[in-house]
1. Tell me which structure, out of 1, 2, gives 28.3 once mean projected area of the Cα convex hull in nm² is calculated.
2. Out of 1, 2, choose the structure whose coordinates give Cα extents along the principal axes in Å, for residues 116-355 alone equal to 53, 50, 45 when calculated.
3. With relative contact order in percent (Cα under 8 Å, 6 or more apart) coming out at 15, pick the structure among 1, 2 it was computed from.
4. Using distance in nm of label points 7 Å out along Cα→Cβ at positions 324 and 524 as the calculated read-out, with 1.9 as its value, let me know the right label among 1, 2.
5. To which of 1, 2 does the computed value 22.2 (mean count of other Cβ atoms within 10 Å over residues 140-147) belong?
6. If distance in nm of label points 7 Å out along Cα→Cβ at positions 204 and 276 comes out at 2.1 when worked out from the coordinates, which of 1, 2 was used?
7. Among the shown structures 1, 2, from which was the value -7500 of helix-only ellipticity at 222 nm (-39500 (n - 2.57) for each DSSP H run of 4 or more, over all residues; to 500) calculated?
8. Comparing structures 1, 2 by mean count of other Cβ atoms within 10 Å over residues 44-51, which one has the largest value?
Structure 1
Amino acid sequence: MQKFGLLIVALFALIISSTNVSAGFLKAEGTEIVDSTGTPILLRGYGLGGWLVPEGYMLNFPGFGSPTAIRNTIESLIGEENTAQFYAAYEANYVNRNDVDMIAQWGFNSIRMPFHYKLLYDVDTGTYLESGFAVIDSMVSWCKANDLYLILDMHCAPGGQNTGPISDSDGIEARLWTEPANQVLAIDVWKHIAQRYVNEKTIGGYDLINEPVLPNNYSLTDFRNFYVELTDTIRAYDTNHIVFIEGNWYATNFDGLTPPWDPNMVYSFHKYWSETDLGSIQGYLAMRAQHNVPLWMGESGENSNGWYYEAVQLFEENNVGWCWWAHKKFDTINSPYSAYKPDGYELLLDYWNGQAPQPTVSFAVNAMMEMAEALKLENCLYRPDIIKALSDPTFGTTPEPYLNHTIPGNIYAVNYDVGHQGIAYFDSEYKHTGNGSWNNGWVYRNDGVDIEASQDNQSNGYNVGWINSGERIHYTVDIQSSGLYEIRFRTASLNGGGKLNLLVDDVIVRTGIDVPSTSGWQNWTTVTVYDIPLPAGIHKFSILAAPGGFNFSNMTFFLSAVGIDEETGPIQKFELSQNYPNPFNPSTTIQYQIPKRSDVVLTVHNVLGEVVAELVNTPQNPGSYQVDWDASDYASGVYYYRITAGDFSETKKMLLIQ
């Protein structure tokens, strides 16, 4: 896995446009973000969510509380002094130079740094905190050393810019908008930032307010006027830096914010859980074209690898820079780093969830410090497939081995290849676009393949589950010797009825392997098949469920007979299989095999014998084949499919029920 991750880094470093912070301040020029030489820069970045603005869902904290609520909960258990010591360790471990170095090694060129206004301003004394500016100074120095641009993001504005915990609001009212004093303070904080960093070229810009949501009675005119006043205040001290302007309703609605009011501004939208088609960003593209102003997709993530890949392709094809969220969380599958939860921290979470008695202060302090220690980069689990989905264009065309698989040998089901839907696997649900999930078990991998913790004592602790008909997974394998193999599959099924089909390089080598009932999804048995022909060398071995309804843990290959004819394989006869499913609606799969090169014609006929579809009409080499027929445009009823191959012909019946 480490070698695989380094290969991704090397590839991404080659394909991205070079970034040179020393080339000067970023500027908005027409619809482009450019450096001081006029060279366009497409920002590709990661956001440091959870660090200076703790979020409950990232920490598995009960109630997904706001930063203040989280701190108050901890403080009520271990006291103010212990809490301060914990937060010092938490912030030092969550993000430090190692994290910034790694983001640069991945090939990204920018970092978005969310901060709470209280990092810089003491509300009790009404003074500014040098300690907070020192945190930004450290990040500037780390980014400068790595040639990264830093975008400062006020994630929590005074009073809260929305009513959610992400803005540290009181959960009742977005008081940035309803209490004018909060706007005055927000403007003053940005004034101090502009004064301090006016000449800092490492800073790519100022993301003024994260994800505002206006109260119902707050006008768009007042919304625009606040942004204009905020920009004008910054410009009194700093004309060098881009100001990034986020729209209403969590940075998705720019009503009232056009036309632009500053020559060096960029509209920043966020995108979560929507489709990845052009229509999903067309409104932003039209705004860019109409007003000749750049766009930046400033925050996205929390989805599957497949969604990540499709979204990045969408942005880059339309010349929109992007920044992902977030680089590290607890017990996650969809961030590059996943921190484990120490046992003591688990017990604290149980207590806060009302499922355990109150622990002692000493126990709780130790548990919280262990939690902070778990956040160090070197203590986290690295998920390189996340970076590959974001940065490697071959993710959508070419599968890559997740692990090296040698046959004879054992392969765990969950160690299928890395790649997009249809490339490394096919699953009926592989991304989240408004409802549903992708990996129903929410462990191990971040694809559409559903993975859960397994009770099979022959597994690696996980199994593929929720397998539906037509789903398949692929494994790149190194077959040491050609021959016939015995394969032992570990399966579990509540009701039985499932079947396995086996393919090598997308050619079927065995169909209809029965998966029996084990009367439980975690009651495991071994299904053994014999005389499976496998050619020597690097090949793609695939499992196709037809139908599904079973769990799959692992498979073990044993060489039983050496030497097969790799040109023709072991197929000795013509055969046309019964279509599956049957009856069907609206599509079905037809399989056949031929023992020698033949002119193959496969047709579908109605009950009158008329040809209604021609599925195959071409010469084919020896092997096993399958063809899918989509009958969406046909009426319900009985149909016949017929194959002719040389002197061989056969007809079978099937039933379409619309």
Structure 2
Amino acid sequence: MCGIGGIINLENKNIDIISGATIISKTLRHRGTDDEGFLFFNNDKTVCAYGDDTQQQTITNKFSFGAEKHISQVEQSYTGVFIHRRLSIIDLSESGHQPMCVANGTIWITYNGEIYNYIELRQELEQLGYQFKTQSDTEVLLNAYLQWGNECLQKLNGMFAFALLDIEKKKLFCARDRSGVKPFYYYLKDGVFCFASEIKAIRALPFIETTLNERALQHYLLHDALEYEPEGFLKNIFELFPSHYMELDLPAKQLNVKKYFDIKIETDFIPYNESDFFISKEETNQLITDSILKRLRADVSIGCCLSGGIDSSIISGVIANHNKNFNAFTATFPEEVIDESKYAKDVVDFTQANWHTITPTADELQNDFKKLIYALDIPIWSTSTYAQFRVMQLAKQNNIKVVLDGQGSDELFAGYPHYYTTYINELLRNKQFKQAASEIKGLGNNFWLSYTKENAKRQLHYNSNKKQLNTDFVKQYTPPESLKHSFSTLNEHLNYDFFGGRLKTYLRCEDRCSMHHSVESRTPFADDSPLMIKALNTAASYKIRNGTSKYILRESMKSDLPNSVYERKDKMGFVTPHNKWLTFLLQKNTDLLHSDRLKPFFSDRFFVKNDRLSKKSYRLKSSSDFKEETLTFKALVFTVWADLMKI
């Protein structure tokens, strides 16, 4: 797990690449505190350099990618640079140093992530005649590219974002994992190409040109849409989307982006069948167990995040079967309706995990607010992210470098309430009236009200956020094309949420919260390709049954769950006492909302006059925690983010 970056001067512009490399490395230091490396290159030569944080043994090692000179001693004649910050997880020795190359030095890589099937891939490559000098998955990835070219991506099971320099083909090959667990951002303008793991590292470069992207801001404020389009909150800074790779032809200065992975999902309605369900249940158990066990591969201590929900509890249960001495980390909210610690305690008693808890407060959020927004890189929409931030900090404080978390399960197995509406519609469309009646009965008396509201919202595109935004600003931009979807089947809806933006947004929070504290977070439900293919081709009737969500998941992993969690019907997510905290934040940050520098944003350009935002704090105190006030919070977040990013 690492931070990566790079700069290529395609047209000999007057830019300082050495200074730029130092800026990127320092900005990404939190992503890799164990080691630092640089590769400078041009058409006919390369040189490896070290920085102030480079391991001493790396500087003197025997490998062809060992550092040769300090970055301050590198001459300005180079046109390109790769930057790497290393968080050592697999092969802790100097042989895992990056940027790394194959033996003849023609192919170089700076890589962030973990290829969980690297052991199996290494064996396959050895049978093909490849020899390895390290124990790292990075060398496996390099040789996989050497053997299969771009098609090596089809072989990888894991989370990854990397840039690979192919000197003989004079191209840059960059790729990102299937669901977007690991980030990759890039900038290309006027002959200057830059990339990095985080936007802030590119933003910090003095020679790039960027301004606020008002289209992205409107999508965020109006539709709760974050990074649904490649160009994000800052103009000219783009995101390489999940399941995509890109090639930059260096002589031609031509950039080509292509999707490399897609799933053909099951959309035909398949009625529930007990014998077929049993087979599917056994296959699901095997795939989930295998995914979790592969993500325990590491040369450091591993723990898990534990909310008390089904997903994290399953992970804890599987880990406990193979490791009786692991650490679990939970955010608690005593005396709050949203507190799930009683379920987490049941899991701890069931697994005998070493349990660590943290109880974040509004005062602590206020103290960490700027740090949180800076860590997350772009604006957020809920205080729930702070609970995740503190759980990762807790893992760091207990010297745990790797945690497993349950992101992705809801999007594979139908864990959110809005999936009920989609499934009932699918049943009615297929004239499965008896099964629809059974589902509605299982969902309880309040279902018809929520069903009617959800269908109306989808058809009418109702949006309450319009009331607090400038009318012209609301009308100025159309919603992202990826938001304009209707779903005929549950699997279509799940596939959209898994690959279309919702999960990617959650995974961004996962990545930034963990990596800010130099912790690697692994998500066995989100990036295991055999599991995602199986789950998205599992019959909808196996996922929701008699009003029970994630039915096949519960049944397949029942032996790994305490009974109280197995029987849970409520769905909370990663929740916090949002409205109480927002009330406190508004009272503490009144000056910020009225600051002179930010007045242009609040003088009816984007928001309505901000005195209305401040008045909301008085009614928020009595608001339900399950009806979060989002737009007011986003207005506050935006002011902090704009200030930090010097917009």
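1. 2
2. Details: 1: 53, 50, 45; 2: 60, 54, 44.
Comparing all candidates, it corresponds to 1.
3. On the way: 1: 10; 2: 15.
Corresponding structure: 2.
4. Details: 1: 3.1; 2: 1.9.
Source structure: 2.
5. Working: 1: 18.0; 2: 22.2.
The read-out was computed on structure 2.
6. Working: 1: 2.1; 2: 5.5.
Source structure for this number: 1.
7. Working: 1: -7500; 2: -12000.
For helix-only ellipticity at 222 nm (-39500 (n - 2.57) for each DSSP H run of 4 or more, over all residues; to 500), the value -7500 is produced by structure 1.
8. Numbers: 1: 25.5; 2: 18.4.
Looking at the calculated values, the largest one is 1.
Only the coordinates and a few stated rules stand behind these numbers; no lab work does. Just so you know, these numbers come straight off a predicted model, no measurement behind them. Cβ atoms are built from the backbone, for glycine too; each structure is taken alone.
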